[in-house]
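Novice: Following are the structures in question.
None of the figures in this text is laboratory data; all of them are computed from the coordinates on show. Being a predicted model, the structure only gives us computed values, none of them experimental. Cβ atoms are built from the backbone, for glycine too; each structure is taken alone.
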Structure 1
Amino acid sequence: MSKNRFLLQGVLLLASPLLVWLALPGRFSFWPLLFICLIPLFHFLSSQRSVSAAFFSGLITGMFFYVLQLYWIVSVLHQYGGLNWFLAVPAMLLLVFYMSVYLAFFSAGFFLLQQHARFSLVLLGVPSLWVGLDWIRSWFFSGFPWMDIGYGFWATPVLLQAADLFGHFGYTFFIVFSNLLLFFLSKARYSGFQRAAGIAVLACIIGLTSLYSVKRWGEIEGIIKTAETAVVGVAQGNVEQTMKWSPQERMRTVEDYVRLSRNLVDSQPVSLVVWPETALPFYPTRNQFLLPVSNFVSKAQVALLTGAPWYEVEQSQTQRLVRHYNSAVLMEPSGDFTAAYYKSHLVPYGEYVPLKKYLSFLAPLVEAAGNFSVGTIEEPLKYDNINAGVLICFESIFGNLARSWVENGANILINLTNDAWYGKSSAPHQSWAMTTYRAVETRRSLVRSANTGISGVIDPLGRIISESELFVEWAHADRVVLLNERTFFVRAGYLFAPICAAMSLIILMVTCVKARPKRI
């Protein structure tokens, strides 16, 4: 390989991770790059000489991309997980490697399809393969669907309205398809008719999506004007993570949240006040620290939804079993807890320990991890006209959880989280961006309370109504709409991703059969 060609290959290898990183949400993002970000990767993969070379190239590309997206995990593991730097970095790279394997399989599949499949099957199979692998990553090994490329449109609500059809996976399909088509336009092997057909299909998709978005925007705006509403307040205490669990700081934490909330309800009538994940840093049952909280809700005649650890005791004839939960509990003006939700999707190595005996080098992190039990999504938490579906922490990045709440009758989504772990990295911005899609997919107002931010309110059109800064005290109330319609995504559109997975598998199997050399 000549020096110039080697340099070109290196540029192509690095260009896609950099372009995707610049396009996706973080401290900054420029979404138009989404339409060209994968073209360098496609050019690089098309120059490979074997499936194994394409697989390895995709793995290297993925390593670069996910290091840019997940660098913040190092500080989380070091500062809060107790790992030394020389262990935290390899632990992060282990996760990066795992995430990159999916891109490696995609790259191998792309190579096969481009080499052996018909043009129409390539146009259908490549985006389906990408979406299918993203879907597998969303549930395999507990699931970690962080920063799928479909999230890139989060800051432009006018472009988000089709999310109530196929969710963020639909946008991922569209982005990959657009990049693939532009890549083909630069290749001489395809005829003018094939190029024209591809452009026509892309134009139809853009046109139909635009028409649908305009139509749905008008429909939802009309529904919002006549819908039921409730005034919901959010308190962001900005409590330092290293301090909130210390015994001497617990009362101060409670008093800070009570102070912020009292100022909020004194300025306007509020139905419900929302505090973040584990805003109560103690088990509330018969705890002395709970008295200021119950006094506040009784005097203000307001309901409170807050995060707190919880436990339940199961007594049998032979043993006494105590189950611990990361919970959201609802306290009504009477001062009594009337409803609760126990987190159903726990964070591996943060709230439970999978594969503990096989990952002994993570011992400090394992010792610091919680031992929570898994809850289930059942009835929404109800107060007055509010039927709240609760997403705790990173549950907000799982579209299927929000869909389950709406299926069970939720007319509003509430996300309680504690993003203090992430510091001032890009992670809080990424988490906030992904959360906006849950509002549009389900057509529900989404209220978010985060210990250190970003807190705020998103309406069913994906518009950000209010938004806090990071690492500041913040209290704000908004009148939010309470909708009850079930979108196509809720009813059936969530099946789009698994259908893509099945479709890509079939196309690959057919392609591999046709690509086999015939025996004479």
Structure 2
Amino acid sequence: MTSRLLRLGTRRSALARAQSGAVARRLEQLHPGLRVELVGIDTRGDRILDQPLSQVDGKEFFTAEIDAALLAGSVDLTVHSFKDLALQRPANLHLGAVPARENPRDIVLFAADVHQQIARGARLRIGSSAPRRAAFVPAFLRQALPGGADVQLVELRGNIDGRVRRLREPRGSERQLDGVVLAFAGLSRLWQDPGEGGALLRELLAGLPRMLLPLTACPAAPAQGALAIECRADDDATRALLRTIDDAATRAAVAAERLLLAERGGGCHQRFGATQRTVPGLGTLLYTREGDAAGGAGQGELNWHAEAALAPAQQVRSVWDGSRLAGEGARETTAAAADCATALATAPAAFIAHRHALPVVAQSVLQAARQVWVPGTDTWFALAARGLWVEGCAEGLGFETLRTTLAEPLLQLPPSGQWLVLTHVEAASGWREGQVLATYRHTVAPAADEAATVAAIATASHLYWHSGAQFERWGKHAGAEAHHACGFGRTAARLRNAGIVRLAVFPSAREWRTWVGA
């Protein structure tokens, strides 16, 4: 064991010191005898608070002074929010580590009285200075907030605590805001900081409603949620230490995102989001979306690479695509409304598996609740139109993919065993924990030409099942050699339990159509 002191250069903000402190503690844990000392450095970006950086000449607002200290030998390593780094870095600096990424999504925090503001039809003033957020967030919130509330994005800069304080300004104050958009990762790191920064944030966030924005609609800034730890290129000893905290998967994801940013010229003025994530059992998903100069935005795109590379679809004679078949509905179970209202009255959090899963007569119990999660944006928007507050969603990938997010300390959600799950009869037995209520049954009406549908399924070489209910109705007609496909989640589990071996799982029917050439 060799005693050594490393000097770590960091911005002076509470967040910067929290994330640098976490890196320092991790290095000290892994290398007994090592001591890491934080050295605070002022940056130009921290001093410019009166205008968006996208409107200021120059670049490297948060890194230039820190780089200079590292190159001069005043510090031995530096920690940056990776999204703040320019695409081109000095050749004599080395990216020594990219630790495992925090949740990359954006989160919107709201003033405590936002429900009352929405009820009276007030326009909500939401703070953010990022052009990317200006292109994506207002349109999403207009559908995601209860009753289709209107929103206006206003310029906002400053440290995290300063931004959150704007939610607690008195009504009528020019500084008061109804919401602020922040990176979840920054809040999470500061929340978990054992020092004063963490204590202050926990006090400021108490009682504030929130929404975690889905990557499908609001992909984050390239590299958001990741840290970049640099040292001098010729400092072999420090390079060796940093390799022990590098995460290859995060490094690869960030490289893919920044490559797309480079293709667009880089810079904080870009109205572009790109976030790559890996879902075990499904593969790698790269969400992208781009805004235009007029403030609008195109549709989000998904680039998917399967966990096990899919061979080209062979012998595609004919396909049957259940996602294109209209006629699915729902029938409420006996006593669903009464049972649901009773359970919701005491449930600390609820996962509502479909817009049909919440009986209309029971929804009044949830009017003021904030800890409601749903499978995807379709259900989110449907419940919001009914006046309900939804906090986040599984982005169409099933509840299992939410577990890591729901366990985030920042969200302060109850353990999964305490959740109430509202779902359909066919899925109820598949839940391992929590209080599960089967509030409805999927119904699949006969097709316009039932005989033709059965014949198409019987002769199809490749089939896509939109739901377990479809499979229940028509699966028996599929040929023994047919190739089956469906989305990721409980429909896939239903087909596997039925003994379907030739099964491929896709993020959505769109990727399946591409695969079969439909």
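Novice: Which one of 1, 2 has helix-only ellipticity at 222 nm (-39500 (n - 2.57) for each DSSP H run of 4 or more, over all residues; to 500), as calculated from the coordinates, equal to -16000? Intermediate results must be reported in sequence, preceding the final value.
Specialist: On the way: 1: -16000; 2: -8500.
So the calculation was done on 1.
Novice: As an exercise: Kirkwood radius over Cα pairs in Å, calculated from one structure in 1, 2, equals 25.1. Which structure is it? Let's see the in-between values first.
Specialist: Values: 1: 24.5; 2: 25.1.
Label of the originating structure: 2.
Novice: One of 1, 2 was used to compute relative contact order in percent (Cα under 8 Å, 6 or more apart), and the answer was 14. Which one was it? Spell out each step's value before the answer.
Specialist: Working: 1: 18; 2: 14.
Structure 2 accounts for this read-out.
Novice: If mean count of other Cβ atoms within 10 Å over residues 452-459 computes to 25.1, which of 1, 2 did it come from? Please report the intermediate quantities before stating the final value.
Specialist: Numbers: 1: 25.1; 2: 15.5.
Clearly, the read-out refers to 1.
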